[in-house]
Structure formats: structure tokens, C-alpha cells
Structure I
Amino acid sequence: MGTLAAMLKSRGYDVRGSDQQVYPPMSDFLRDQGITLLEGYRPEHISAELDLVVIGNAISRGNPELEEVLDRKIRFCSLPEAIRDHFLWGARSVVISGTHGKTTTTSLTGWLLTHGGADPSVLIGGIAENFAGSYRLGGGREFVIEGDEYDSAFFDKTAKFLKYLPDIAVVNNIEYDHADIYPDLDSIRLAFRRFVNLIPRRGLLLLGADNADALALSEVARCRVETFGLSDRATWQAHDIRVKEESTSFSLRHEGTPSGSFEVPMLGAYNVRNAIAAVAVGVAVGLNIDTLAEGLRKFRGVRRRMQHRGTAGGVMVYDDFAHHPTAIEETLTGVRSAHPHRRIWAIFEPRSATSCRRIFQGDFARALGRADRVILPAVFRSSLPDDQRLSAEAVVSELTESGIEAAYIPATDDIVRTVATEARPGDLVVVMSNGGFDNIHQKLLDALAAREAR
């Protein structure tokens, strides 16, 4: 919501907003943009001169401001509706979707188009280092946006990406997620089919060739379809992948014809797939393949996507947003391929609405088994009944039985003490959570530095 507020402000709208416990950097960012920030939700914040109220999907009936909006019958809309109505109708909308890789692929695509001179607008669900932020407003025709399948608002439980008017659409992959919104995988498949049905005949659909459910969308598309991935059947196929300590290089074929060599400063095959999708969009927009290769080399990454937070006592600490078993497995596989001889720690906080549930318990054990040492804390503030809630102890037990050193350590400070005591120089510590995790990254670095100073 803060990003949308800043975008609307840049268009000349008078914007103010309410939230609870807004803290830096977002609070500073909003004030720097000249946006009035109202603490808490109060009926008096809803005044007669308001033209439109944008309601985030975290707001539900009973919220004092929402009730005042409804009582006064003030015009309101969801966040994705506001983005559509104020930014997308006049744009060539490039929507990046899929269960995994949306934020990275959106950042890559937005950056490649920017580097190539297309001057796009970009809206990302994360912080892209090339933009030093989560959005960019350009003067070009393209608007690159992260297409989230999560719900839109209390009054609209359909996916956000159904509002984004796709002209070019990317679907990286489809897996089960968002268990608080979707009852099963079929319901997610339906949402993506509806999304694909919005692409005009002259549009383009780019599908992940290595994911069966994504590939199946070609059957319902009414536009041109291309595929990308490592598969021999992909329209855009990466091969000769070589993972280095801080980057991955690969060669690319387009419809069987060599299209050059590329290098991206990220690790693993999954990031190669993200990069190929971005390159394919760039070509569709009309950019030169050599320019796109140069742009990939200059990509600076996305905050909280295998972000190196620092090194202390010879131990490297990384922050990663992974919270789905597939994302965890791909992240750890990428790290392993780049550092085959180092000891890898995986510290995973079950925090998202899906990862707190027992549905993925066995999958988490399999994914975390890619590490040498694994630590799980208590499941984050889950109110789920015992028979539905993930058991971190059971995941640890399964890992231990398979020969992986694993521990259930409920408290963050105890995790920090354990790592600071047992980590060796050369170890890599990958912290995975979709939340703040009690600032564990800095606590780890401080504790490791203090150990070294002794």
C-alpha cells in the first residue's frame, strides 16, 4: 500500500493513509514522499472530502475505518483495482506470475527493459537493488508488474492478477500455496486459467517449460505461446549451466538456434529460469539480445533473495525469503552447487499461512535435507489446531533419522548462541523466513563478531 501511495502521489494526487505500527524504512519513505501517515484505525480519519479509499487485503469487517467508509458510502476499491484504473489501462501490461520467482523475475524484467532504453514503469513486491526501491515510473509504454495470486480485498477474494490486464504474461510455475485462500491445487489452477483467459489474441504468454501445470496452460491460451526453461522442448532453452561462487552462466537457444552466452549474478538453475523469462520479454519488446546479456550482468539482485547480510568470524550469513518447500529446496541446491565443499546451515522459520500448516511437513524435511545443519524455531504465532499445525519437532526428527544434523530450538536468542558456538570459518548460514525473524541476521553477525574478538 505504501508503494501505491507513493505512485499516486507522483501523479499529483493528495494521498494519506492509515496503518498500525508503521516503522522505518517504510514510515520514513512515506514521509519523504510527502504522504500523511495516520497511526492506527479511527473513524475520524474518514472525512467528507475523500474521493476514494483504497482498502488493503489485510483489512476486514469490524475495522473502524472500513465501517465508516461503508456507513458513509464513500467510493472504495481494492489495491489491484487502483493499480489497474490509474496505471494499466493505457499501458502495455507485462504481468509476471507463478508460485515461485515472481519478485526476482519482475525485478529482472523491469531492469532489462530499463537498461535497454524502453523506459518502463515497474511495480515489484520487494526491493530491487537496481531501482533502490519497489517501483519505477517511466515514460515508456510497458508497465512490468508482479502478478500475485493472493486475494484482493475483503469484498473480493479473487486473485490480484485478474485485475492487471495482461498483454504479455509470464507463468513461471504453479504449485499449491496460500492454504488460507485456496482449498486445493485445482482452485489455484483455475485462478491461473482465468488469468490466461484475459490475454488478448495479439498478446504473448510465456510458460515455464519445466513445470507441468504451467505448461498445461497452453491448452487454454488464445494468444501466442512461448516456453522457457531447461527442457529440450522449450522455445527458450538454457543449457551448459555453470554455477560459480557468486554467479551463474549459461548458454541460450531460441527455437533451437544459439542465442548467445549469459551470466547472472545469482545462484542456481531456478534463477536461470527467471533470467530466461526476462530475456524472452525483452526480445518481445524489441530489445537487442546483446543488450539484454549486458543488462543481466549488471543486475544487482533483490533484497531478501539470497541477500548476503555480512560475514563475521569467517561465517557468511544470508537472508532469503523462501518459505515454500520447493523454494527452500531450490535455494539450498543453488547454494550447494556454488559451494560444494562448504558446510551449509539452514535456519527456517515456519511463518506464512501455508508453511505453518502440516500439509507440507514431509516436504519441508526433504527440502531442508539439502543442508548440512538445520535449525527450526517454534512455528510463528499459529492459532491453528494441533492436528493442522506444522510440527517443527517432527520435521527435525525426520531430518535426524535421514542422517542430517538438525535441532528444534524455539527461541531466536538460543539459535544465535548455538550458531555462534558451533559454526566454523567457511560455513554458510542461510536464514529463510518471509518475516523479520526477530532480526536474527544481525544478531548472528554480532554474536559471531563477538566470538572472533574474544
Structure II
Amino acid sequence: MDDVAKTNVPEYSVGELSGAIKRTLEGAFGRIRVRGEITELKQYASGHTYLSLKDEGGKIRAVIWKFAAPRLGLKPENGVEVIATGKISAYGDRSEYQLVIDRLEYAGAGALLARIEMLKQRLAAEGVFDADRKRELPRLPAVVGVITSAGGAVLHDIMTTIARRFPRPILLWPVPVQGEGAAEKIAAAIAGMDRLPAPGIPRPDVLIVARGGGSLEDLMAFNEEIVVRAAAACRLPLISAVGHETDTTLIDFVSDRRAPTPTAAAEMAVPARIELMADLAQKAARLIGALDRATQGGRGRLQAAGARLPDLPGMLGNARMRLDDRGQRLGLALPNLLSARANALVRAERHIPDPHALIAARRGALQVSGVRLLAALQRGVQRHRDAAASVLPRLSVAGIEARLRAQASRLEVLSARLEGASYERVLARGFALVRDAGGQPITRAAALKPGARLRLRFADGEVGAVTEGRQAKLPL
């Protein structure tokens, strides 16, 4: 009985069992929608994306193949609650099952708002929304750039408003404002406008990014990080007009000015021509009034200054009279001055002595001085001649010889004394002069060390020696 019972139990190989389980799962479930929070998201270089979906009751593995990623509908992120559409499949090598996803949707407004809030906090921490990054809008732009859908009412509202207020050229960059790929195209349009001008295309002075109202899902393209960063990097003053007045998207926080509607954005971009003309007329009137007041004030000050000026014709007449008087006095003063100078010259001439008499007096004085000098020279010569005559008798030959003999005897005595004091006489008596290698005399044995080199000077020459203890060893 036991053998029969055993044969009734079906027997499978591992591969057969894995295949059966896979067929059962795929056949029982088919295409399904699963709601959960994305976690463990990993994107590989191959282009495949692996993740898990979890809720309070469990977790399931999922995969997005590379070919399905462009049609996914949204970019998966950790922590976002989504509804994933796909099919269940089994991976026999690991005995695991997984969800193969080909479509993702946000799981209601709550999930969208949570994702938007997370991105908003991260960008705010980076300083993308800082107020000091905001720029002023131009007063009157030459060209207005518009990024919106080409076929919607938004573009019509913007064009009619600008034409009504102050007609300006409009440069349109049409983009899809919702759906798959809309965020990338909007970001590319913002960057493209910022790179202008191009050949034949002017650079706009202000940029409007706009779309009409819609649900939170419809406005999600303007909440994407790529659009927000493109708006932050744009160097053009940017006005955002997305949705209705109650709608708020992340591009509103980074734009230089937010408009509640596209029409309001056009009104911010260009001023009203009528208002400008009225303001210009008012300022012109104020300027003319100010000029009139300034002219009246200047005229009054000029009259007051003119009243304080002296009588110029009278001053000129007085000056002319003084000039005539000075001219007359000058004509009389010059001859008088010349006459006075001539009289002074005559008086000075009378006090000058006769040059001939002066020269004769100087010549007589010079002759007297010459006679005196000649007499003094003769007396000096006679005095030296008498002195020489008194010295010559004392310079006899005998006296000179006696003095020479006395000096020679004295020299011999000194030479003998010097010879007796010479150290060479001492060396001749058997003594020696000891010097070190440097040539300095050695007078004490204690000053020598064993092995020291010495020089010994004798009467007939010099030899070297080396010390041993307290005795000097002479070389053979």
C-alpha cells in the first residue's frame, strides 16, 4: 500500500516546478495595478531600474526594463507613493517573484504634494529660492519672450493684452505644458531663450512661462526639478504664470515675479501706453513748471545783483581822468629825472682824483719800497758772510780726524758688547736653541708632549727631533 501511495504523488524537477509556478502566477494575475511606496531604488548602467513597493502589510520587488523607461509616465523616486501598472513574473534562478512595471502614476494628490514639498525643502536649503536672486523687470522691453503651448488660450490672452497695453514683438517658443516629456521640453525652452540672440532671432528682454489652469497632475511639469533649476539658471527676468490664482507651483518660487494669470503676466511685462503717456504728460507739466519757477527765481536774483552793482560809467570816467593825470605827470617826471641824474653824475665826477697824479704817487711809493728792500737784502747777506767767517777757523783737519778716531773707538766697544750678548756665541759653547714646529722657542720641558716635533739649532746648523717623555730623542 505504501508503494502505491507514493506513486500517486506527482514528481517534478526543480526547473519544472519553477516553470509551473511562473505560469501559474502570470496566468492567475495577468496585468495588474499595485499601490505602494517606492523604496530600495537602484538604477544600473544597463538602463534597467530595480526597486521595491511597500505598504504597512508587505513589500514586493519590482523591475523597470530599459525599453519601458521612456514610456513610464514619471521618474521614480524613493519615498513617493505610486500606482504601478505591470504584470507578475517569477525569477526561477532565485525562486523569487517580482512585478515588471511599464507604467507609474502618483497615488493621488497626497503623494504629489509630499513629493513637491520634499523637493521644495531641498531646493530651498540650496538657496535656489533666495530673495536676493530676484531681478527687476525692465521698464519697457523691446522683445517679450513667451514659453507656452502654441494652441491654447494662454497665448491669445498674452498677445491681446500686450497689443492693448503697449504693442511689443513677441518671441514664442511653443512647448507641451503637461504629459510625458513636458518638463524636459520646458527646461530646454528656458535655456534656449537664455542663449539668444541667434542669427535672425533677437534676445528677449523679459520671459513669460505660462499655462492655463488644471489639476495638480496637470501642473506637475512646472514642479519638476529640471524646470526649477532651468528657471534659476536663466539670466533673463522671468515671470511665471502657471494655473489660476490659487495654484502654486515650484517655478513660482524661483521666478523673478509670479503672476496669478497669464493676462496679469502680460500686464507685468509691458506697461500701459496710456498710463505712460499720462505719466509723461504729468512729468512734462511738472518739469515745465519747475523750469518756469527756476527762470523767475534766476531773473529776480539777477535784478537784485544788478541793483547792488556800482555805477560802471562813473567808475570808467574816474579811471579815465586818473589815467590822463598820470600820463601828464609821467611826461614831466621823465625830464626831471634825467636832469637830476645828470647833476648827480657831475658832482660825482668832481670828487674823482686825477689819474696821472694818482699813478705818479703810486710809482714814487714803489721806488721807496724797492730801495728799502735792496738795503735789507744787503744787510742779510753781510750778516751770513760774517757768521761763516767765524765758523771756518774751527773746521781744521786735525780736529776732524780726532773726532773720527773717538767715534771709531766707541763703535768698537759697542760691537764687542753686542757680540758678547749674541745667542750664537752661546751656541758655540755647546748649547742648542729648541723651537717647536711653528718656530716658537721652547723654554720648559713641561710644555712638551710625547711625540711633539722639535727643531734644534746648533752653532753649525739645525736638526729635527721628536720628544719621548721628558727626554728628546735626536735622530741619527
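Only the coordinates and a few stated rules stand behind these numbers; no lab work does. Every value quoted in this text rests on a predicted model; they were computed, and no experiment measured them. Cβ atoms are built from the backbone, for glycine too; each structure is taken alone.
Comparing distance in nm of label points 7 Å out along Cα→Cβ at positions 38 and 446 across I, II, which structure shows the greatest value?
Comparing I, II by distance in nm of label points 7 Å out along Cα→Cβ at positions 38 and 446, the maximum is at II.
A value of 1.77 was computed for Cα Rg over 2.2 N^0.38 Å, for residues 70-157 alone; which of I, II is the source structure?
II
When helix-only ellipticity at 222 nm (-39500 (n - 2.57) for each DSSP H run of 4 or more, over all residues; to 500) is computed for each of I, II, which one produces -9500?
I
When you work out mean count of other Cβ atoms within 10 Å over residues 54-61 for each of the structures I, II, which one comes out largest?
When mean count of other Cβ atoms within 10 Å over residues 54-61 is computed for each of I, II, structure I gives the biggest number.
Compute mean projected area of the Cα convex hull in nm² for each of I, II and report the one that scores greatest.
Largest value of mean projected area of the Cα convex hull in nm²: II.
For which of the structures I, II does the calculation of distance in nm of label points 7 Å out along Cα→Cβ at positions 62 and 430 return 13.3?
II
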